Structures are given as structure tokens and as C-alpha cells.
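Before anything else, here is the set of structures, which you'll find just below.
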Structure P
Amino acid sequence: MKLTRLLAAMVLAVTTLPALAEEVVVYSARNEQLIKPLFDAYTKDTGVAVKFITDKEGPLMARLKAEGKNTPADMLLTVDAGNLWQASEEGLLRPTQSKTLQTNVPAHLRDPDSEWFGLSVRARTIVYNTAKVKPADLSTYEDLANPKWKGRLCLRTSKKVYNQSLVAMMITEYGEGKTEDIVHGWIANLATSPFPDDTKAMEAVAAGQCDVTLVNTYYFGRLMEKQPNLPLAIFWPNQNLKNKAAGVHVNVSGAGVTKYAKNPAGAQKLIEWLSSDKAQNLFADVNLEYPVNPKVAPDKTVAAWGSFKQNLINVKDAGSLQAKAVKLMDRAGYK
């Protein structure tokens, strides 16, 4: 009798347990400290749990490919449109039809086939030494190939996707021949060998080893937060040209729903939330990036750098022309 009552109590306890909360699983190439606050906020807003695994984009895509239909991942979050394009090309993502995302994410910052969407904007622009260069001396990316900059230019290595994407976008804008001439000119003007990262290139500019460099803006923001007295400033190139594609070259961090997502609707809702007014500042501000949603103002630190016109070439070209860009940089001697 006691055993019967015990079993009945156990059954009652199990049947009265609250249902497990919905869960979305994310593979993220963005660092944990950049995404955990966002996912915590989403869970607080919606009650939906977000489980995430962080790694470099290459291993994450290899993992998705190896797991195939057995993957637990519902969403891939990564940096650079080149990586998002590659994930799409390798069949790792599925189309997501969302009026919310079409409204919140400008057309040039999302996949034309709706397999991925930008969520923050990073501009790759010119940073210069304010003691050695006047803004009037600067104009365009291609002008940095002018002999007047000989021995005055620093660059990050060509091995990083950010410069590969920049050159790929330039191929779209100028064609392969002219872009190769520009890159040749950059290399002829180098003050020293390319640096391993944007921060070291800016430190060389600040130290007077060179006068100008090309960087992602958030690296500038991070460095100036630590050393606000450095003689460095941002210049927005290609603003006064009349061609349709003129403007600062931009790229994105973004996300897509995985092909074999177990919870594609949940992943879509999370991406939509990340593009919303409420989440955009959380997503962009933590890394000193620009919101992708044009209705959302950037962080005051970022806004202080001034406004600029974006190049409206679709950022997918950062991926589709990346192989050509790598070969072009190799031919030009850009290491």
C-alpha cells in the first residue's frame, strides 16, 4: 500500500513539473563576452533559453558540415560577410523569409537570397597621425597608392579576412585591373612590413613609424579608450565621389538559420530580436560597432567619430570575390 502511494506521488510530481523552456542553440564566432549579455537579455524578455558554443568561424563551419542533419545548432553567428557568404555557399544555411528583417536590415547588408542578415556594421576606414597629416591631405582608398604616400603607409597583413573583403569589394567597384594597380601602389608606399593586426598598425602610426593606415573602426575605439591622448583620428574616404558605389567600405557581423535547425522558428525570432530597436544598441555598442538598423543611433563614442556615407555594394561580394582578391593581393606582393 505504501509502495502504491509512493508511486502515485512520484507520478503526480512528474506530471506537475513545469514544461521545459524553449531553447535555441547558437554556434558563435563572436566572443562570449560580446554575446552573453545579449542572450541573457533575450531570455529575460522571452523566457527562451539560448545555448551557445563559441569558436573561430572555420572550425564552427567545419563542425556544422560534419554534423549534417544531426547538428544541434539552430543559428550561426559570425563576423564578416565573407564568412557568411561561405557558410551559404557550403549549404550550411537556409532561407529565412522575414518582413521584420527586410525592414530592419538594409538590402546591401543582407544576403539577396535571405540566408543571412547583417546585425552590426563595421567600417574599414583611414586612421591618420594628427601631428603629421591634415584631413585635406586625404581623400580616397585609391589615393593611398599615390607616390606622395611613399614610406608613409602601414597596413595589416593580407592574411586576415578583413583586408581580403575590402579588396574583394574594390574589385566589384573598380574591376580587377584597377584594383590590382591600387594594391600595387599601396605596397610600394609601405613604411614597413604589414602588421599582424589593426591595433599594431595604429600604434605604428601614433609612434610616427608611418602616417596613415586602414582599420576597422572598433579597433580605433578600443585603442583610444585605453590611450585617449594618442595623436590619431578617423578620416572617412570616398565621400565626395559621384559614382553610385562611392562611400566608406562597410562589412557586417551577422547571422543565419542553419540548414538543419531543429528550432528554425526560434532561431528566426532571435535574429529578428537582435535586429530590433531594443537589441541593436546592445549588439553594436558592446564592440563599438554601428547598428545595422538605420532607425537606431550609434553609441555616443561611435557617434563622435562623425557620420559618413556607406558604399552600397552588397557585402556578399566580400565573399563571392574573396578568392580573386587573395590571388590579386598575392600578385601585388601584399603579404
Structure Q
Amino acid sequence: MIKTIRKQLAVWKKKTISLSELEKIFNNEIQSYEELTQIVLRLEGEQVLNMVKTKGRTGRVPSLAYQYRIDKSLLNAEYHLELQRYRLQLHSQIYLDRYYRLDPAVWENDLPYILKIDQFLKINQLPDEQVPAPERSFELVGDEKWIVEKGGKELLERTQLWVVMKITPVSDPLMFAVNPNKLMTAQQLHLIVENKTTYQGLLPSLQHSEFSTLIYGCGNKITSSIEQFSSQYPVQASHHFFYFGDIDRAGIAIWYSLNKWRKVYLAIPFYRACLQKTSASGKDYQRENKDAIDCFLSMFSQEEQFQIRKMFENGQYYPQEVLKTRELQRKWREFDWITLISKK
């Protein structure tokens, strides 16, 4: 019981906890006031809970403080020791390093699945064949939906098992058009566009461009479907990706996610052309990813950065559709895109 209580205190969001809040935490674990005092006084003695003197103590015997300060450093020390113990017990392919930087609650939720994966590895070792995510999911934890729908992919990434488990992601197929004139080139360019209108506008010019493919991102879906690029386009070459989306918080976040997958250049000529137009009102409801916006802005001049920040402050954005088809096609055909790669 005391171990469970410690874990609950370790993930308590505040630095202090009142006696009434403690009673609620212990509600399902204890049967009487005597049991409560026994546990709380033990935690006091271990200095995990330290009385807030200004709040005083109850008049009951034994007496408890009305409010305690939680020493999370002590709790985390125990948490780290637990990780070290499991590190010695688990299969050598299961890495726990990332858990030292995470909330103990993440470890608490992941542990039952980690133990199942440990059992699988000790019996079967690492798989040697690529299989779809639901099949591998059922093999590992007995639930075919775990990897795709219940956080399994994230756990496998945390434990550095995602790649070695040879899992074929189950996502929508990547949608793209191919330029037959560029299939045999050693250095190939690929343009990802966020919206269908822009895709349709550029499509007629694909064979007249430097690009091998034009990829329809379909909004945020691209962040998962792009993982299928190598299997759908198994062409041996040096591949370079560009992205063009709306200049809004969502469009920038999509590019930022893709850029974590691999280097994805911004299609700067298109973005700069947008900045010459009149921005539109709306989308101020979108959540802001500060890291994504800062990374995006770093690709532009100081003047352009100021313009984009001012645009967001005023509740404005630039949709891709602000560029007419003819202008899109002309810039795509005429700009020397290789120069953007050579500058990096």
C-alpha cells in the first residue's frame, strides 16, 4: 500500500497537499483513521511529507498536519531506483533511459505492457520479419489495437523498440503523382502540399518541374502516411523533401512534425509569394506550438519574421489558395530549387 501511495504523491500536480486531499487519495486504500495516521506519520518520519507549520495540526490523537509539503526529490530517487531494478531484470533490448525524464505516471501506465513485451522477447527474441501493426500488437500484448489506437507506438518508441520490432504502420496510403522524366535521376525532389486545391493546381506542371513527385498531404494525415514513402516509391536516389502549407498555426505544426521525421525544406518561394498578398481573418482558435513557430520563422528574414508574428497577433493567416494557379505553376517551373538544398 505504501508503495502505491508514494507513486500517487510523486505525480501530485502541486507541491503541497492538504489533509483532506490525502484522505481522498487514501480513500480506497484504508479503512480507518488509525490506518491513515499510521501511513501519514510514517511518510512524515521519512520526510516525504513535511508539515506546513502555518496551517497547524489537528486536535485528534495521533495528530496530523492540516497541510503538507511534498518532497518529490525523495520520491523521484525511489522511482529511479525502481527503474534501475527493472533495467537489470528486463530483456537487454528494452531501454528505460527516457523514463528518468518523464512523469512517474507514464512509467506506471507503461509497466504492465513492458512486462508483456519482456516476456515475448525472452521467449521469441527479436522478430526477423516485417508485419502489420495489428498483428505485432496482438503478439506483444494480446490486443490488436494497442499499437495504433492505445499508445503502443509511443511506448515502443520510448523503449527504443519501434524499429527493431519490424512493424509496418497501418495508415492511409501516401497520395502522390510521379514525374516520369525524373525517375532515373540520382538527386530527386519531392513537394508535399497541404491542401487539395494546391495539389490540383500544380499537377499539370509536374512534368515540367524539377520534382520527381507531387505529394498530397491531406492536412495532418501526411504525418503518418509519409512513413510509407520508401515502400510506395522504392527508387534508389538521394531524396529531398519540400513542404508548402497554409501560413497558420496548424500548417506550421504539420511541417514541424514532418521535419522531425527527416529534413523537410520549406518551399520558400511559395511562402514568400503568400506574404506579398493580403492575409485573411480567422483560425485564431488554433493551438500554438511555440517551438514549431520559432523553427518556422528561423527560415525567413527578420522583416518577414516580424510580418508573420504581427499577422498572428492580429488574428490573421495565409491560406495556400491565396496564390492563383498560374502563379503557383510559374514559380514551381522557374525557380532553381536545388539552390535551397545547397544552402543548407
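Every number here is computed from the coordinates shown, using simple stated rules; none is lab data. Quantities reported herein were computed from a predicted structural model and do not represent experimental measurements. Cβ atoms are built from the backbone, for glycine too; each structure is taken alone.
General observations
- Ranking P, Q by distance in nm of label points 7 Å out along Cα→Cβ at positions 287 and 303, the structure that comes out highest: Q
- At a computed 0.45 (FRET efficiency 1/(1 + (r/R0)^6) of positions 55 and 159 (r between Cβ atoms, R0 = 41 Å, to 0.05)), which of P, Q: Q
- log10 I(q)/I(0) by the Debye sum over Cα atoms at q = 0.21, 0.29, 0.31 Å⁻¹, for residues 127-182 alone from the coordinates reads -0.74, -1.24, -1.35; which among P, Q: Q
- Largest in distance in nm of label points 7 Å out along Cα→Cβ at positions 47 and 263 among the labelled structures P, Q is structure Q.
- Entry that produces 43, 21, 18 once semi-axes √(5λ) of the Cα gyration tensor in Å is calculated, selected from P, Q: P
- If relative contact order in percent (Cα under 8 Å, 6 or more apart) is computed and equals 11, the structure in P, Q: Q
- Which of P, Q leads on volume of the Cα convex hull per residue in Å³, for residues 71-222 alone, largest value: Q
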